[in-house]
1. For which of the structures 1, 2 does the calculation of relative contact order in percent (Cα under 8 Å, 6 or more apart) return 29?
2. Here FRET efficiency 1/(1 + (r/R0)^6) of positions 26 and 282 (r between Cβ atoms, R0 = 25 Å, to 0.05) was calculated and came to 0.45; which of the structures 1, 2 was it taken from?
3. Going by Kirkwood radius over Cα pairs in Å, which of structures 1, 2 comes out largest?
4. Which structure, out of 1, 2, was helix-only ellipticity at 222 nm (-39500 (n - 2.57) for each DSSP H run of 4 or more, over all residues; to 500) derived from, given a value of -24500?
5. I have 67, 37, 24 for Cα extents along the principal axes in Å, for residues 202-321 alone, calculated from one of the structures 1, 2. Which structure is it?
6. Mean count of other Cβ atoms within 10 Å over residues 162-169 was computed and gave 19.1; which structure, 1, 2, did it come from?
7. Going by FRET efficiency 1/(1 + (r/R0)^6) of positions 18 and 122 (r between Cβ atoms, R0 = 30 Å, to 0.05), which of structures 1, 2 comes out largest?
Structure 1
Amino acid sequence: MAIRERLSGNEAIAIAMKQINPDVMAAFPITPSTEIPQYFSQFVANNEVQTEFVPVESEHSAMSACIGSQAAGARTMTATSSCGLALMWEVLYVAASARLPITMACVNRTLTGPININNDHSDSMGARDSGWVQIYSENNQEAYDNFIQAIRIGEHPDVMLPVMVCQDGFITSHAVENIELIEDDKVKAFVGEYTPEDYMLNAKRPISIGPYDTAAYYIEHKRLQAEAMKNAMKVAQDVADEFEKISGRKYGLFEAYRLEDAETALVLINSTAGTAKAVIDSMRAEGRKVGLLKIRMFRPFPMAQIAEALKHVKAIAVMDKCEGFSAAGGPLFAEVRSALYDAAEKPLVVNYIYGLGGRDVRTNDIETVYSALDEIVKSGTVAETYRYLGVRG
């Protein structure tokens with residue numbers, strides 16, 4: 001029977017880690033992810049897990065320690081945010097190219113500067129092409145569920161890639177919500193033991209991790225890494241289907257909310273989906289055909305499935321909680337628009353940059369976007385593709 005609790009998103013992740021009982025956790029504190037290693041270190045101190053907890057001097061060191069332990073054959077985890085993730089930049093690529101299925105809780109927080117400690121997605125979006133699988137979470141329940149599933153996805157023989165599970169800093173990481181936990185024995189059975197084929201402490205099969213890769217081999221290795229990322233899409237869905245059997249909760253690569261007959265829709269990531277759903281329900285009660293596509297898996301990016309889900313919609317607004325500085329829109333917008341390019345039928349598309357540095361996004365803001373989409377449908381044109389939401393002046 002499921003265990004009903006009230007937890008913050010950080011607590012939920014820490015409990016998922018406790019239930020999984022990894023071999024190693026290496027971490028350095030940074031707001032708003034600090035509570036995750038704090039809670040987990042208490043589990044270690046109380047002998048509730050058999051994990052080797054490695055406190056380090058920086059986030060670069062944290063990821064370096066994770067690479068060493070995972071390469072040695074140990075199931076390894078970490079957590080970080082914002083400039084902590086940015087300090088890991090160099091070694092994020094090493095972890096992915098070495099095919100090490102490290103699992104990281106990324107509690108999304110804006111990158112400096114100017115100095116700001118609040119939520120947006122500039123940290124994980126900046127790392128979107130580092131070779132990590134990326135899964136995003138609307139609420140505390142999803143953060144917990146996604147983290148458990150992430151272990152199976154990353155460690156699958158057809159994948160063997162690191163995975164970051166993202167949630168919005170403070171909005172879900174610190175807010176307490178009702179949540180259903182799965183029993184410890186079921187989580188352990190679902191995750192299973194980590195039994196890598198190759199690892200550095202396997203004396204019967206000596207290997208090298210991260211050697212110099214010459215031009216004669218480098219592109220072939222990158223191709224294999226890219227194929228593994230493609231494989232992650234099917235593996236993630238298979239894992240989600242199996243997870244539904246122990247939890248009763250259904251997951252896909254994305255969630256289509258009241259999208260079947262929608263004439264206008266939003267595409268977005270993480271906690272703003274909850275605000276959008278409240279607006280959609282209210283507008284539906286008034287007879288307006290509005291919907292939402294919430295991205296769960298951003299890497300790999302399910303291009304064909306998204307294009308199919310949106311092909312009947314007349315106009316969509318892609319909402320980026322991150323500025324891409326491309327002078328053409330945000331990163332999610334670029335991906336979604338690209339996905340629609342080859343579709344015979346496709347909606348008119350507009351991009352909104354919103355919520356940067358923790359700027360509140362209220363229901364009336366979402367209503368404003370839907371009203372703008374109505375105008376686009378009426379006119380049949382998008383006068384200004386690249387827009388900001390809720391900016392003064």
Structure 2
Amino acid sequence: MPSSAPPLWISIATLMCAIAIVGTNALLLSPLVQSVGADLGASPARVLWAASGYGLGVAAAALLLAPLGDRIGSGRLLRMSLVALVLGFVSSALAPSLVALIAAQGLCGLAGGAALPSIYTMAAVIAPKGREARVVGAVLTGWTLSLVLGVSLAAWSADLIGWRMIYAVLAGLCALVWALSGPLARLDTPDGGTASSPLSALRVKGMGRGILASVGLMLSFYVTYSYTGAHATLALGLSTGQAGLVPLIYGLGFGGAVLLDPLLDRIGMARATTPVFVGLALVYLAMGALNGSYPLFLALAVPWGIFQHFALNLLVARLTALDPRQRGAIMGIYSTSTYLCVFAAPFVGGLGYQMLGILGCVLISAALTTMEAIEALSLRRGGLIGSDPVRPDVPDAPA
């Protein structure tokens with residue numbers, strides 16, 4: 001690490017804000033689905049096609065562009081991605097039709113697909129040994145910022161300033177994060193060789209099961225999350241602002257869980273993963289049982305956020321520990337699988353929603369997380385990661 005590197009907390013804050021910008025866009029359309037649909041003359045299901053377009057863009061870029069971070073540096077790739085994201089936000093704000101919005105969100109997806117693996121990789125790069133879970137957890141609270149200050153605030157503001165102005169504000173904030181991200185380009189020191197490839201990363205021991213775990217976690221989340229807005233506004237007859245309470249409460253749980261992240265460092269990934277996924281499955285089942293009461297549904301968003309935070313932290317630690325030399329490619333494949341889930345969720349969740357409403361969605365999510373809890377039972381005895389605490393082999397970073 002260069003001696004002129006900024007304090008660790010500044011690097012964490014920058015990465016946190018970057019993930020907040022990307023995360024806000026990834027989760028924004030669900031509570032805005034009614035407002036956007038009314039403006040563009042599209043049904044809620046068709047508006048969510050834009051979310052699918054975003055997911056496809058992320059998946060493609062994460063697979064093809066993220067490995068470049070291993071050659072040019074993840075910090076530099078992140079800055080390039082933020083520029084493209086600004087352009088995508090401006091295009092979304094000016095979109096005259098649903099097709100134009102889908103195309104704009106596709107551009108945002110390409111940018112996000114390169115940005116997210118860079119953010120996760122940089123979190124591992126800057127983390128001092130023995131504090132990996134805490135640093136990664138702190139960076140992941142950017143998702144909380146996106147939910148609490150991004151998605152929820154946007155949902156409340158949609159009736160006042162319109163959904164287009166929300167995308168304009170996101171463009172301005174993204175430009176600000178880009179201006180503050182310069183020092184990150186100096187923290188990552190690539191070897192200057194050729195970029196790693198997705199194929200080589202797929203051959204890393206444990207990668208296949210790690211990606212299946214990613215699909216189980218992320219598809220379960222997006223299948224339910226994508227239809228919480230429709231459940232609140234259409235099934236329960238509530239306003240867009242009230243629908244925005246779900247991401248707000250979820251975000252508080254997700255962010256508050258960072259206080260417990262040191263426990264993951266002590267317990268270890270292998271021992272913690274199965275209980276965390278079991279807890280997540282139970283939360284989904286409870287949400288299905290209590291979906292008719294919005295206050296109780298909201299209350300369950302707190303443990304939903306807590307267990308999702310733990311599961312995501314453990315998953316990122318699991319993947320980045322597989323091969324430190326190919327973190328960019330590995331996290332690119334992870335983001336590809338994640339946003340293929342974003343693409344698939346409106347369709348998979350739509351099947352459950354059409355049959356049973358939000359109950360159908362949460363049952364699918366509970367089944368997926370239960371399967372991952374079973375898979376994780378073999379982590380300790382399978383030798384894929386080992387039973388050591390969550391401590392990927394990363395270089396020392398300045399405190």
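Nothing in this text is a laboratory measurement; each read-out follows from the coordinates by a stated rule. As the structure is a computational prediction, the values presented were derived from the model and not from experiment. Cβ atoms are built from the backbone, for glycine too; each structure is taken alone.
1. Numbers: 1: 15; 2: 29.
The read-out comes from structure 2.
2. On the way: 1: 0.05; 2: 0.45.
Considering all the candidates, the number was obtained from 2.
3. On the way: 1: 21.5; 2: 20.6.
Of structures 1, 2, the maximum of Kirkwood radius over Cα pairs in Å occurs in 1.
4. Values: 1: -12500; 2: -24500.
Considering all the candidates, the number was obtained from 2.
5. On the way: 1: 67, 37, 24; 2: 49, 30, 23.
So the calculation was done on 1.
6. Details: 1: 28.2; 2: 19.1.
The structure behind it is 2.
7. Working: 1: 0.50; 2: 1.00.
Ranking 1, 2 on FRET efficiency 1/(1 + (r/R0)^6) of positions 18 and 122 (r between Cβ atoms, R0 = 30 Å, to 0.05), first place is 2.
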